[in-house]
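These are the structures in question, set out in turn.
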Structure I
Amino acid sequence: MNLDIKQMVAMVDIVAEEKNLPKEVVIDVIEQAIAAAWRKDNGDKDMDVRCELDLNTGKAYVFISRTVIEDDVAYIPAIEIPLSEAKGKKIGDIVEEKVEVTSFGRVASQTAKQVVTQRLREAERDAVLSLFEDRVGEVVNGTIVRVEPKLVRIDLGKATGIMPKSEQIEGEYYAVGSRIKVYIKEIERNERGAQLILSRGCAEFIDYLFRQEVPEIENGSVEIKAIAREAGRRTKIAVAAVMPGIDPVGTFVGGRGVRVQAVMNEIGEREKIDIINWSDNISEYIREALSPAEIQKVEVEGNKATVYVSKEQQSIAIGRVGQNVRLASKLTGYDIDVEVAKAPEKKKKKNVEDSLLSAIDEADDEVSEEENAE
């Protein structure tokens, strides 16, 4: 297979336009493919090979890099070169050998084709995902295209993202073809490329939903101070009034609960929402966070708080499998320990007979004193 650089350069413009990619990206992909193909035909898989296209002359060159070693013999010729052959280089320097590329064998040609296809696909996906860089933190509509045991794949139109198990709402059913709202959490990049991570189970999703239902957040009358969530089970949200005379909890609940109900309609009825008053008094804030439990006393030391409740209120304060106290801790940022308050000691009641006898004795004493005085 003869390598026609001019023809490849002409294709660069076409591919760049079709794939909506920068010309430099397409050239880089072709250089990677040529380097991989040359290594397949002439070298070793461990070789450090790079390629450069000379667009002016229409030629391609590969550069093989080797490290200069002290010994007279290179034990790994693919990546080492003896000092005696390094032409004035020092030990540890990198020596590059330049070779012009003119043709490939059949196997190398297949390698080049595979590299071009794979790298172009990755570059195209990265280019699409870069469009979402500025949309991280937004909620968008998507369509479920595939449901797997550990994740759900969702088509967002120009890109496909994944919603891992950890970002799903527990107990929520996902059906292929269904439209769904998702929070764009992040663009995750690793050795396998970039991936759009979506979520419905994060606290930020709840924050977004309330902002859609409570216009007073936008105009600055009320604000969300903190959210603690166990998706599909329970959410606690601390709210505060910025302007005097406003009931923040009532504002978020809405008349007849319409606002909080709208949020629950989106996340499912199974997940309960506790809306509480935020307070800069930490003891009061912790009391609110542990609602609906009735708290007798709160002791705060450092980032730890000990809460005292009656025996009847202990299970309510802790919650089912520790959920209430766990969410309260997340909400306030304090490690909360719930203890049963000691009941005050009751004074021993005097026996009625003892009281009567005591009164008689006191009266006799008074009579005796009067007689002695006479």
Structure II
Amino acid sequence: MRSTTKVRARTLGRRGFMCTVAGAAAALRGASEAAPAARRGIKLGFDNFSIRDFGWKAPRLIEYAAAQKVDTLLLSDLNVYESLDADYLGRIKAQAAAAGVELQAGTGSICPTSSAYGKDRLGPAEDHARLLIRTAKALGARVARCYLGTGNDRKGDGGIYRHIEAMVKTLKAVRAEAADANVRLAVENHAADMQAWELVMLIEEAGKDFVGATMDCGNAVYTMEDPMVNLEILGPYALTTGMRDTAVWETPRGARAMWANMGEGVTDWTAYADRFQELCPGAPFVLEILSYIWPRDLAYLETAMWKEFPRARAGEFARFVALAKRGREFTLTPGRPAGTQSKELTQAQQKFDLEHGLEYCRRVLGLGLK
């Protein structure tokens, strides 16, 4: 299901926030006129990055997840813990179990050649990966999310492929530790670093017995992929997910994309959920809502962009062009420039966007076990 009205992208002033609330409320009112969708038996959850400006640590995040009646909480960075000691993590594990919330662990880049990797703070990439595995084991988490880098890694000699090679070496170096801990590493298609087929190549080379995907349909669009194409390719490898809607529309240079609230972009969510149910048994539908921020120009009508995508596949790109042709342009709400809003308003916006997304997933898509 997608909105047929032009969506207003917020600038995060008070007026922008109220427009977002009004638009989302209207979308849910329309959806609520029909009976709630039948339950699909798919777990529903969220990534703590959706509400990052609260700065909550793991105990408070678990309380919030329980209050929202979600099945899964992806703690996607190591900074959410007040300690990485086994005793502390054991208490977090017990709290989540008592609340009936499945935990998934996570961290950032574990690719030593990526500019996204924090070498000075985290040490060698293999040690960082081992720390992630130990953390996940202590939490009772079976899945540990990580990523390679960003779209910047597509530039320069060797492009993304030299980084994929380095990432594969890091993953292979910790295979025994992952197996002993009964933890699978879920590599995300992150911040325009890899297209779906490239991530599959990485997983297959590293070893799909202990490596899978964090499938992010919003990030897919930023690499010129239709979310449905991304799902068809990555779905069989998905261990966890990062879900959000995206607006895409044509421009004189190619296309422009901007993440949006659920139901306000171009994704046909009913069709997506149908296919997700078939391809991703056991994987949770984890919302990572990042609405109306970090828009991206996809200048595929200009030669320069193709230097970063030398092996892009024509059939898949054609489906992305068709997606852009179906899309509608976002218009910016008048107000203060993005990034100048108060912390209080930013927190309110993030909380509203996430809770609206959870409600949309339950009512319109029939997601969630609770």
Structure III
Amino acid sequence: MEGLDLKQMSAMVDIIAEEKGLPKDVIINVIEQAIAAAWRKDNGDREMNVRAVLNTNTGEAEVFVAREVIEDGLAYNPSTEIPLGEAGKKAKIGDVVEESHKVSTFGRVAAGTAKQVIIQRLREAENEAVLSEYEDKIGTVVTGTVARIEPRIIRVDVGRGSGIMPKSEQIDGEFYTVGSRIKVLIKKIEHGDKGAQLILSRSCPEFIEYLFRQEVPEIDNGTVEIKGIAREAGRRTKIAVTSTVPGIDPVGTFVGGRGVRVGAVMNEIGDKEKIDIVTWSDNASEYIREALSPAEINKVEIDGKKAKVFVSEEQQSIAIGKQGQNVRLASKLTGYDIDIELVKSVKKKKKNNVEDALLSALEDSAEE
């Protein structure tokens, strides 16, 4: 093969596998994809369904072109279809038959295509293998280095691998610089057309939970629990906590002496984001009251998953919050659709004072 020695590549399969840390069959599959791409470049078109088989012992390859059998006399696409009369005696309409072609030589352009495919597929396979190491780390926080800043994503190096932090996973208003070290949560591994991609996050509620776990050892020993988190990253977070031990103040445990524990979390996410730590309750009415903190609530009426919350006029803006943020986060935290309503004010009727009326009448008669 001009510019692409199959025998040499077959002999190097073991070396490439060891160097890249990939299984031998992955390397063979990559080479076979490259052979198929090169053959298609020289002999066919993109529509063709082509596969290649490499014999690593002999260094020879065979290409197979698959086509669907259709009825004779119909217009057909020769790249993907073949008439029944040309498909062989045993073929039936709807079958897929393959034509085999021995690979001997390719043109310079096709050989160049094959090399590009090998480089690209090996890079993707290597990336897949590296990312597979992070599958058991999904949901954990690691420290990474900002490698590149793009308009919609931040690329972060995390150990052997690298990942991206999309705009939606960034803390609103946070500024990143190349080379800076940041903590990120490994959210998921996303598999797409361009291979696997590690998705990182600093905006998700799980990131806040991890940070508190680092500061509040009582979570690990079961003394206190996090029951729910609602977050708008960079602005405000509400976290509901409870204690499993009588006499233990869960909110105070999370805040820490002089606010040192919640302060440590805020140092990581930035002081622009406010954190409300409230007491969880299995009583829906009480939980909703707590969730709407710091607003003072007069009354809560619950109907299914909807709740009407009555507040005084001076507490209305506090309950709703800036741009509806407080009530929105309280709804997310509790799972109830919360509607804030004003308490109806009752006008007091003036009472008739008989004494005042008599005195007034006497004063008028005296003047006369």
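Quick check for you: by distance in nm of label points 7 Å out along Cα→Cβ at positions 45 and 173, which of I, II, III is greatest?
Values: I: 4.8; II: 2.7; III: 5.7.
Structure III comes out on top.
For Rg/Rh (Cα atoms, Kirkwood Rh), find whichever of I, II, III sits highest and give me its label. Show your work: numbers first, answer last.
Details: I: 1.33; II: 0.95; III: 1.29.
Between I, II, III, the highest calculated value is found for I.
If distance in nm of label points 7 Å out along Cα→Cβ at positions 125 and 141 comes out at 2.7 when worked out from the coordinates, which of I, II, III was used?
Traced to structure I.
Values in this text are rule-based calculations from the coordinates and carry no lab data. Owing to the predicted nature of the structure, the values given are computational and were not obtained by experimental measurement. Cβ atoms are built from the backbone, for glycine too; each structure is taken alone.
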